[in-house]
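Pasting the structures in now, so scroll down.
What follows is calculated from the coordinates using simple rules that are stated; it is not laboratory data. These numbers were taken from a predicted model, which means no experiment stands behind them. Cβ atoms are built from the backbone, for glycine too; each structure is taken alone.
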Structure 1
Amino acid sequence: MLWYVIASLTPAVLIAAALWGGVWPVLALLSITVHVVFMDRLGRALRLSDSSGRALTLTLAAAHFLLLPLGVWAIGAAPHLEGLDRALIFAALGLFLGQISNSNAHELIHASRRLPRRIGTAIYISLLHGHHVSAHLRVHHPAAATPADPNSAPRGMGFWRFLLSASWGEFRAGWQADSAQRARKRGAQGLHPYTLYLGGAALALHTALLLGGVAVLLAYIGLAAYAQMQLLLSDYVQHYGLRREQRPDGRLEPMGPQHSWNAPKWYSAAMMLNAPRHSDHHMRPARAFPALEVTQEMPKLPYSLPVMAVIALVPPLWRRVMDRRLARWGQH
């Protein structure tokens, strides 16, 4: 687990130091950008492990709930920070929330035990994106790589159009899935999950306002929006253009190794708790992140997931990189 610990917690430690200003905001941003690209180029392979990684996921959750309020206060209200420091902290913390906290929350909501699932849900609620839990578990996993999944982009759709479509699409799809399940259980007890998601988001926004006024509230909304965009970037990159075939009996083929893009770069994968090993996760959602693997029959991205996400921000460049690769993979 050593490299997972180093890759995921180093940015958290440097972001905590960055709240004091000085050279630390620069180092924090470099640790989650340039440093990751450099380490990926070293080409070290991560061994598969039987470890659950539970201690690391809980440590990262604690780091999330510590860094988010402190970072929001530092960006919006800290009197000792200059404008450049605030911008650097915003960029570094936003990347941490979107790439590491998101990956960790994703791991937690797939846990078999209730407490980790609730912690993962709380992380998504704190990012004002609680509905992603329902959309991911009840819609994305059953319907990935089909038109029924709003988080699986068809070939030719640019990221910015996907962002608008998926943002509303997953909110609506998760709501419908939760409501349908409650209707099937006629007498379902407790609140609708969306009451928790929306109520938790309202409470978090109100807390930010009390913490430091409008400036802190805007910093919080900006960080949450930035993290949400990165989450949808990951979905866009990892499912772009891949589709499951319909069988003669009308049913869709099951999710297989060919239905998700994978990024086998080692350090960025360690930082994101093997989220870029996406095919294996979809085939075995309950498998702990240290045991996920990439095999030859899985389609692979030319660069790491963070680099591909940057490329996706420029749709013509994205299509130039991916459409021919997608066509070759389809022929294969």
Structure 2
Amino acid sequence: MSTAIDNSPRRVNTVVAENFADFRTAVSRSFVPLDTSCARPDPFEGRIRSIGVDEVHVCEVAAAGHVVERTPELIARGDRQYFKLSLQLSGFALLIQDGREAVLQPGDLAVYDTNRPYTLVFDDNFRTMVMMFPKHLIDLPAEIVGELTAVTISRGSGVGGLIVPFLGQLADNLGVLAAPGGARLAHSALDLVTTMVASELDTNVSRRDPHRELVQRIHSFIDDNLSSNDLGPTHIAAAHFISTRHLHGIFQEQGTTVSTWIRGRRLERCRRDLINLASADLPVAAIASRWGFVDAAHFSRVFKAAYNESPSEVRARALR
């Protein structure tokens, strides 16, 4: 079974369940397949409001107490990898993943991975916001983000204090994501999430792992130089005082190559510009050139191979 993310057309979908069986079905359709159980299923009331915007899925869930489990069997059915970010709006929750437990009270955030087993326990009535997005949309290596799963991030700690009010307003006003500029707003939220996660992980990881710190610096260097035609293994290795062989080894550890990583980052920046109404007057070729694609025909081919849509189709859908 695949996730029910649907980005076209953009609208807020509302499901009001008056019994637990309907709610259980709605949960799996709204996210990824999940096993939902309830000790007191009768009576039961729940509501899910959701909207999908350019691969970002935002939900507001209000319901009676229940338990949600992502089991290995359910994970095996899927073929896409997502992170989830939960913001507890009212009530309490317990998130369990990777041998850690996070107790969430109103104003707390937590990150979890849909490709590893997890359990969410809601003892009583609650309200929460969930943002689900493919792992490639967050500008941090997935294995590093994995260090933060099922860790309570309080609104009183650093960046959390800035992002919680923003996400809370978003949960109360999901309709803004359906309006023009909604995709840009969704990506702004993702950028804030990335900043918060990096802050929580402590970007000064050199004290713990110099190799990981080097990987982060290389990723940041690539993102800062995507528009340069000189960006390549030789240039990147020289900027970090390592051999090209060492550089290729670093990316091989991540299951990719230097050129594949650069191309993926460039394509994502192009896609963001194509759906951004502020760039609507820019020709597709100009956007491609801005991010390092010198051959427009080649850009169109690799873009369609990556997203199953041509650049013009992505732009047209965003304008609609």
Matching -0.34, -0.69, -0.88, -1.04 (log10 I(q)/I(0) by the Debye sum over Cα atoms at q = 0.09, 0.13, 0.15, 0.17 Å⁻¹, for residues 22-149 alone, computed) against labels 1, 2 points to structure 1
Re relative contact order in percent (Cα under 8 Å, 6 or more apart): value 23 computed from one entry in 1, 2; matching entry is structure 1
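Quick check: 12.1, 35 is what I get for Rg and Dmax of the Cα atoms in Å, for residues 94-157 alone, calculated from one of 1, 2. Which structure matches? Walk me through the numbers on the way to the answer.
Details: 1: 12.7, 40; 2: 12.1, 35.
Structure 2 accounts for this read-out.
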Calculated from one of 1, 2, helix-only ellipticity at 222 nm (-39500 (n - 2.57) for each DSSP H run of 4 or more, over all residues; to 500) reads -20000, and the structure in question is 1
One of 1, 2 was used to calculate percent of Cα pairs over 36 Å apart, yielding 17; that structure is 1
Re distance in nm of label points 7 Å out along Cα→Cβ at positions 14 and 190: value 2.8 computed from one entry in 1, 2; matching entry is structure 2
One of 1, 2 was used to calculate Kirkwood radius over Cα pairs in Å, for residues 166-253 alone, yielding 16.5; that structure is 1
